[in-house]
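Just below sit the structures, each encoded as structure tokens.
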Structure I
Amino acid sequence: MPKQSQLDELNKKMSACSACVLRGTCHQVVPGEGSAEAEIMFIGEGPGKKEDELGRPFVGSAGKFLDEMLGVINLKRENVYIANVVKCRPPQNRDPLPQEAATCWPWLLEQIKIIQPKLIVTLGRHSMERFLPGKIISQMHGTLVIKTIPEIGKQNFYTLYHPAAALYNGSMRETLIKDFQKIPKVLEKINLS
């Protein structure tokens with residue numbers, strides 16, 4: 001079955017999920033969007049208010065900033081895949097609780113297995129923590145890490161600050177843009193190895 005058909009099926013299953021309390025407090029499930037053939041997969045923390053309303057990831061102010069940065073490296077949303085650790089908005093945009101992230105974990109792993117991205121870019125510390133537990137984002141940002149995750153095998157991870165955090169912190173914004181601009185070189189390095 002083509003990757004896009006597999007993702008469409010998975011999205012239907014995710015949309016019907018009510019395994020955690022978040023489903024009862026959000027408007028809709030936000031599975032993810034983009035190319036099923038993407039080389040790069042961006043993974044954030046969870047949907048915010050705008051994402052919950054529209055059913056699409058990264059469509060608020062952080063999403064606009066992400067779109068701008070993608071443009072800087074000559075990519076569009078449709079060239080990459082964008083998802084979140086949790087698929088439903090936590091109330092008042094609070095951080096997802098560990099059990100909520102654990103409940104959504106199989107969905108995210110299945111997305112990764114279908115897409116098979118060459119590079120997973122984690123956006124923010126919550127996303128990073130799922131793949132690189134115990135690491136500190138201020139030490140890890142802008143770094144390529146190759147790690148084997150039992151369910152998906154060997155994978156390339158590149159950690160960035162979350163675009164929302166960078167919107168409110170000028171120095172973090174500059175750092176995020178610099179780190180983001182390295183993505184084509186990181187991908188080139190992966191393709192050569």
Structure II
Amino acid sequence: MIIHLLRHGMTNANKECLYCGYTDQPLSYEGIEELRRLKIETPFPTAEHYVTSGLRRTIETLKILHDKMPDTIIEQLNEYNFGDFEMKNYDELKENPDYLCWISGNENISSPNGESRQEFRERIKHGFELVREMNVDSVFVVCHGGVIASLMIMLFADRKKCYSEWLPKNGHGYTIEISETVITCKPI
């Protein structure tokens with residue numbers, strides 16, 4: 001099976017370095033133009049089946065790149081639920097005791113009214129399994145940077161890359177090929 005994981009195009013929240021998980025942001029003007037440019041410069045892979053997380057930015061990205069609506073929406077592939085930190089940036093949060101506790105690295109600490117890293121990983125792992133269970137040879141998934149980086153860490157733990165090394169830029173991602181014996185990846 002071939003799975004193409006692509007991060008949605010840029011939003012204003014990305015540009016402003018805000019924690020944006022569940023907020024249903026549209027693509028920014030710059031994000032739309034960048035996707036159009038990328039589409040001309042580097043043809044994106046096609047697939048039998050097209051999936052998004054269901055958020056507007058993922059659906060708009062798929063529409064620009066493949067002129068399609070998703071065949072399937074898998075909400076488990078939504079970005080991290082930042083709870084009370086949603087749509088805020090580091091400078092707004094850097095003195096918040098809950099934030100300092102959350103960024104300490106403990107996998108089981110949730111953002112207030114959000115989810116823990118462990119809960120996030122379990123959710124997206126389930127979403128990825130739903131993709132893998134599809135009875136097709138290829139799937140094109142438009143989702144989120146945090147989802148892709150976390151999945152890549154899980155799938156390729158032996159490469160010992162950290163989150164930031166796996167985090168794709170907007171409009172980029174990875175093609176994963178899964179056979180019975182081997183799993184490989186290459187950048188999109």
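Hey, distance in nm of label points 7 Å out along Cα→Cβ at positions 4 and 148 derived from one of I, II reads 3.5; which structure? It would help to have the intermediate numbers written out before the result.
Numbers: I: 3.5; II: 1.2.
So the calculation was done on I.
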Revision key, fill the gap. Cα Rg over 2.2 N^0.38 Å, for residues 76-115 alone: greatest across I, II for structure I
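Given -10000 as the derived value for helix-only ellipticity at 222 nm (-39500 (n - 2.57) for each DSSP H run of 4 or more, over all residues; to 500), which of the supplied structures I, II does it correspond to?
Working: I: -13500; II: -10000.
Of the options listed, only II reproduces it.
As an exercise: P(r) over Cα pairs in 5 Å bins from 0, in percent, for residues 92-163 alone, calculated from one structure in I, II, equals 3, 15, 27, 26, 20, 8, 1, 0. Which structure is it?
Working: I: 3, 15, 27, 26, 20, 8, 1, 0; II: 3, 14, 19, 21, 18, 12, 7, 4, 2, 1.
Checking each candidate, the match is I.
If relative contact order in percent (Cα under 8 Å, 6 or more apart) comes out at 33 when worked out from the coordinates, which of I, II was used?
Numbers: I: 22; II: 33.
Going label by label, the one that fits is II.
Assign the value 21.2, calculated as mean count of other Cβ atoms within 10 Å over residues 36-43, to the correct structure from I, II.
Numbers: I: 21.2; II: 11.6.
Checking each candidate, the match is I.
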Check your understanding: Hey, mean count of other Cβ atoms within 10 Å over residues 84-91 derived from one of I, II reads 15.1; which structure?
Key -> II
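Which structure, out of I, II, was distance in nm of label points 7 Å out along Cα→Cβ at positions 20 and 100 calculated from, if the result is 0.7?
Details: I: 0.7; II: 2.9.
Of the options listed, only I reproduces it.
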Check your understanding: Who wins on distance in nm of label points 7 Å out along Cα→Cβ at positions 52 and 108 among I, II, i.e. which is largest?
Key -> II
**Study point:** Test item: Rg and Dmax of the Cα atoms in Å, for residues 44-131 alone calculated as 12.9, 37, pick one of I, II
**Key:** I
Check your understanding: If you work out distance in nm of label points 7 Å out along Cα→Cβ at positions 68 and 172 for I, II, which one comes out largest?
Key -> II
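The numbers here are math on the coordinates, done by the rules we state, and not lab data. Values in this document were obtained by computation on a predicted structure and should not be read as measured data. Cβ atoms are built from the backbone, for glycine too; each structure is taken alone.
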